[in-house]
Each structure stands twice: as C-alpha cells, then as structure tokens.
Structure P
Amino acid sequence: MRTLDETIENILEVVEDCLNHEKDSSEGILNHVKTIIPIYNNEYGIEEPAIWIVQHPITVNGDENLSQILELKSTIEFACVEYDPDPKIAEQKARRLAGNVALAIKNNYRRIQYDKFEDRIIENVKFNTLYPVGEIPVEGKMEKIPVAGIVLDFEFSVDWVNYC
C-alpha cells in the first residue's frame, strides 16, 4: 500500500495521463486540445482549447476513524476553455469539452493505473458537479472567454495506521 501523499500524486498522474492519452491520439476525443495545465499556479500563457486541472480538498468518504483503512475521495475540477467569437458557441464548446474530459477519464483510468502501477489506486470515479457556464478574463482584451467546469470525485483507500 502507498502513503497518502504517494496515492494523491499517483491519482493526479493517472488523471493527467488519461487526458494526454486522448489528446495525443489522432483518434482521441481530446485531440484538438492545445494545453493541459496540471498545476494550480500557472504562470505561463495558455493556448486554447485548454483544460486546467484544479485539485480540491481530499475528504473522507465514510467512517473517519484513523485506526483503520480510510475510504477517501480526491475531488478534482477540470476548467475547460474553447474560444469562439460567438459567446454562445464558445459556451457550447466548453461544455462539450468538459463532458469529453469526464469520458476520457472514464474510458482510460483503469487501464492506465494498471499499466503504470500494476495496482488499483483509484477504486471509482464519480460525477460531482458541472458548472455549465463561467468566464475567464483574457489578458490585454476587454472580452472574457466562457469556461465550463466539471468536478469529479476519485475514490481511494489508505491504510492510515501502516502507511500514513
């Protein structure tokens, strides 16, 4: 079994690999995406279409007793941006991209975690929230680009007594 920190890092690695698998494949559902941002504080510019991976707090998913195996969930938000001069079309593109992010993870997380770690780290992925419309400012411009966010919960276990 892994420590809590190792498990969190492994989950983030699997998530990023799921997205990159679909981005890098000519047949992938994310093959048009230009930028995947895996860190919270991005100081570099982005080229859209883009997916920003934002980790939320990790919470207990059941009994919180520290003297046992803890069932936890890592909540991750994916902010999706795809520009179009027509704001309505840009909103639709962002929502479609958010849906494709969830599909990319659903279709790949089991295989990728076994290929990388020969183990089941992520036990399940569940839908949490869809933010269908938001916006982000564009540096140097008056306009704002629509963004859609999808939040997924990645369930996993940690043996608190022996591995934390």
Structure Q
Amino acid sequence: MLKIGTFTFNYDSVEDRILLVGNLHNESPRIDFWLTRKLVLRLLSAAPELIEKTSSEIADVPQQHRAQLAQFHHENARQTLQGMQEDGALVATTHDLLSRLDISHRDGMYRLTFFTGSDDPVAVSTLRYDELHQVLHLLHQGAKALDWGVAPALFESSQHSQTLQ
C-alpha cells in the first residue's frame, strides 16, 4: 500500500471532478485519484461531526459555540497552509475514481485510507489535526470552484446569534 506524504489538488471543470495527486513533489511514487461530487460532499458534510468528536477542545465547549470554534481552527490551519501554485494544468496519470475514503483517529493523528473499488486500500496517509483541516479546506475550495452548492464556510452554525437592541 502506497503512503501519501503530500497532496496536490486540481479542480477540473471539464471533468466536473477534483483531481487529487498524492506525492507530486516528493520522492515517493505518485498516485492520482478523481474525486466525484458525491464523495466530496459526503466528506464535507461529515467533517463537522468528525472534528467535534476528535477534538477535545471543541467537545469541551457548549454546543452552540462548537461550529464557531471549529471554523476558527479551520481558518488558522488555512492561514498556515504551505501551498504552491502549479504551472499550467495538472494532468491525471490515471483515471482511477476514489470510491471510498476512510478517516480514523488515534493518538491525536488522523489516518486517511484510500480505496478505488475493491475492499483493499491502495494508499494511506497520516495527518495532524491542522493538516486534516488543510485538506478539508482544499476540498471545500474545490467544491466552491466547481459550483457544487456548498456553504461559504465549512463549519457553519445552525443557530444564528441575535442582538438585543
């Protein structure tokens, strides 16, 4: 099973998919996955619950403030994102669809396991909390760029604050 150390994303409006390239800029073997709208939207919709369940800091605040704290963590991780712009269009080397992405949490680390159709994983990556937020940010940006109907903020509170006048 291949270990992914770096992620590169390309938002392809012709394919209406997100291209995830693992290990583009390191010495490990490159691996490409196409991410469909359905899979990305499922990941993004599950993100708030995943973050709430795995971050003790977020779990310890009152329910009505959890989304704001998660968005604050998300924005901090986004600001520290070490990204490079690709020169020209990134071209996929394969046409493998990512059929499943499992995310597990243990000892403060997140393990992402990538599947392309069989029950056998083809790749794995281990991320810190801030790195997971960065990957979620890039997926969210891709969903917005492709006009997939996502909310402007990944962690939106369902409750609105009110001001007394």
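If you work out FRET efficiency 1/(1 + (r/R0)^6) of positions 64 and 120 (r between Cβ atoms, R0 = 41 Å, to 0.05) for P, Q, which one comes out largest?
Values: P: 0.95; Q: 0.45.
When FRET efficiency 1/(1 + (r/R0)^6) of positions 64 and 120 (r between Cβ atoms, R0 = 41 Å, to 0.05) is computed for each of P, Q, structure P gives the biggest number.
Comparing distance in nm of label points 7 Å out along Cα→Cβ at positions 16 and 152 across structures P, Q, which is largest?
Values: P: 1.6; Q: 2.6.
Looking at the calculated values, the largest one is Q.
Can you spot which of P, Q the value 55, 31, 27 was calculated from, given it is Cα extents along the principal axes in Å?
Details: P: 55, 31, 27; Q: 58, 36, 29.
Derived from P, not from the others.
Read-outs: derived from the displayed coordinates by stated rules, not from any lab. Remember, predicted model here, so these are calculated numbers, not experimental data. Cβ atoms are built from the backbone, for glycine too; each structure is taken alone.
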